[in-house]
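Listed next: structures, encoded as structure tokens.
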Structure P
Amino acid sequence: MINNGTASAPGKVVLSGEYAVLDGAPAICMAVNRHAHVVIADIDSDCSEVRAPGFTDTVGRFKVIDGSIRWEEGQASFGVVDAVLRAVSIERTDAKSIDLNTSEFVDPTTQRKIGIGSSAAIAVALCAATVSSADPAVLITPAQRAHAGLQEGAGSGVDIASSLSGGLIEYRMQDASVTALKWPEGLYYRLLWSGVAASTREKLSKLAASVSKPSRAGLVAASESLALAWRSNDTHRVIAGYRDYSQQLLKFSADHDLGIFDAGHAELWQAASAAGLTYKPCGAGGGDIGILLAMDETELDAFTGKHSTNYSVLDCEMSPTGVRIDV
């Protein structure tokens, strides 16, 4: 049975461990205060209806009959609904109106999607609304299963874990373990958007098809070391840890032809290094988001003011909470 309700879940930014998380290394991930929203309500109809204003003008229509989801329209546009309902094993339901809202993940000026985990956030929010629960222990399995289906099995699940938990976490793929971390005192950041969309799935497929080079193991070691720095809650250790980590990520990218530092990330990394700051692309790279780190907030503002022609500073902060049922 699909329950009525309203739920939301935050997006995410991967701070370290991208790619290496697939090889057993820890990933450090921060939930951000851009949320996906889902509203489910009863309607007087023979079919349930799905809408996602701003994403598509298509209205999806489906029935659930004896545990089988039968689409009359819109299945191609609403794969997340299909995947979630299968993952939570819906046997039957009365007709529902399902509204999906990911507008906070779209740049209002360009109407381009910002790469901060909208698909994971909407999958988590839809799972929560469907079963009327915001308990990560209840949601982790169906949310991971649904999102993996959408990604054709690619990915580590760190984005789902972040949307469920909120805050700053350390995540390991093997058992989907999550450890909550505290943000180090005196560590400041700005999230920078390249304005270029990147496909995580395409880069993961390219990595899977490539011959593994020694830099892949090097990135795993660097990820382990940087995770220790984050666990220490020592700002100086975190900043210092990124020097080696970024070098390893750059070598890994070049060796496997992934273009992680494309779309202006390399230029920002070099400029930040010259200014005594720390910068890295986040997640798959090659576009989307990067993070600028420093121990002096005024230095961040000075840098972003000087180098603002090729990126946008996101009005975005860490979300202390994860998925929630909204009243």
Structure Q
Amino acid sequence: MKPFKIGIDSFSLKPLGLSPFEVLDWAIINDIDGVQFSSTDPAQSLDRALLSELSAYAAENRLFLEWGGGAHIPLDPATGKPKDIFAINKKAAEQAHALGVTTVRSSSGGQMRWNARSLPTEEILRLTAKGLNEQKKMLSDLGVVLALETRLDFTTFEFLRLFDMCRVNPGECFGICLDTMNLLTMLEDPVAATERILPWIVTTHIKDGALLITEDGFVTFPTEAGTGIVDLAAVFERLSTLKTPVNLCLEDHGGDFPVPIFDPAFLARFPDLTALELAVLVKLSQKSQDLLDQGRIAVLDREQWPEHCERRIKRGLRAVRRIVEEGRRGE
């Protein structure tokens, strides 16, 4: 396994109320390699002069920077009304360019399949492709790749169809921010999904998690890195084969996500799900239940995250570093 730079997604530290410069100080104090700034940070409102200061401070301390603030679905997830993603992405791309950063994380949110009134996924894909096609020149001119996060909108199968609809290849203006835990919520085996989307991955959210079977289907939730059922070692091994290195940015938070797979209408919204991959998920749910019964994992309410945030993030970073080191020794 190749070496990785290890960093933090700043959203994980949001309860600490840190400024962008204080987030970088946190990274320095905790001996990590960089920061991916999320769209919810105060950093998004920095003017060009402060962006230059932030870039210089990171460079002075040999920290990598990654940027957020992008969007890829041209609809408001709450109302379904059109959204001007060109303006959103142009602002984020210009900020990234000013920072000397070559990627912008795009997170459109929207648990579309959980809303029966939502447009069909194929129609949302069509609208997304249309919106993104209009941005290719702008992104290329600024030298920025829009990294679409594997969140709760599209599966990896659908991202591949989207890139095909946009007529782009890996290494061009669109890529993937791989969130390893969100894949579970989208009914994908994290390792298999990583392999499917591998050439497109340019940034990461390294997040462990678990899923349990309930009377309504699955429920998924994040866990402290290294304690859940996401095979991070296997994911890192695959990421290490990329020609262009990616950074491992840890993300963690509280909360859980119901996945009502026993509802035929809901399950039908995942047409690419195979019996084989569903069987893998069932097996992972059994492993999750064992960990839960042993008291090694538990669902953490979002409201409880602030009191656990910093300690759990520090332990998670140590776990990520350990997994990488063990992978390198095992070669």
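Tell me which structure, out of P, Q, gives 2.7 once distance in nm of label points 7 Å out along Cα→Cβ at positions 254 and 270 is calculated. The structure behind it is Q.
Among candidates P, Q, the computation of semi-axes √(5λ) of the Cα gyration tensor in Å, for residues 102-245 alone that gave 26, 20, 11 used structure Q. Upon calculation of FRET efficiency 1/(1 + (r/R0)^6) of positions 22 and 54 (r between Cβ atoms, R0 = 30 Å, to 0.05) from the atomic coordinates, which of the structures P, Q produces 0.40? Going through each structure in turn, the value belongs to P.
Looking across P, Q, the calculation of Cα extents along the principal axes in Å that yields 63, 39, 33 traces back to P.
Among candidates P, Q, the computation of distance in nm of label points 7 Å out along Cα→Cβ at positions 142 and 214 that gave 3.9 used structure Q. For which of the structures P, Q does the calculation of relative contact order in percent (Cα under 8 Å, 6 or more apart) return 18? Only one of P, Q returns 18 for relative contact order in percent (Cα under 8 Å, 6 or more apart), namely Q.
Calculating mean count of other Cβ atoms within 10 Å over residues 150-157 for structures P, Q picks out Q as the one with the greatest value.
Since every read-out is calculated from the coordinates, none of them should be taken as a lab result. Because the structure is a prediction, the values reported are computed rather than measured. Cβ atoms are built from the backbone, for glycine too; each structure is taken alone.
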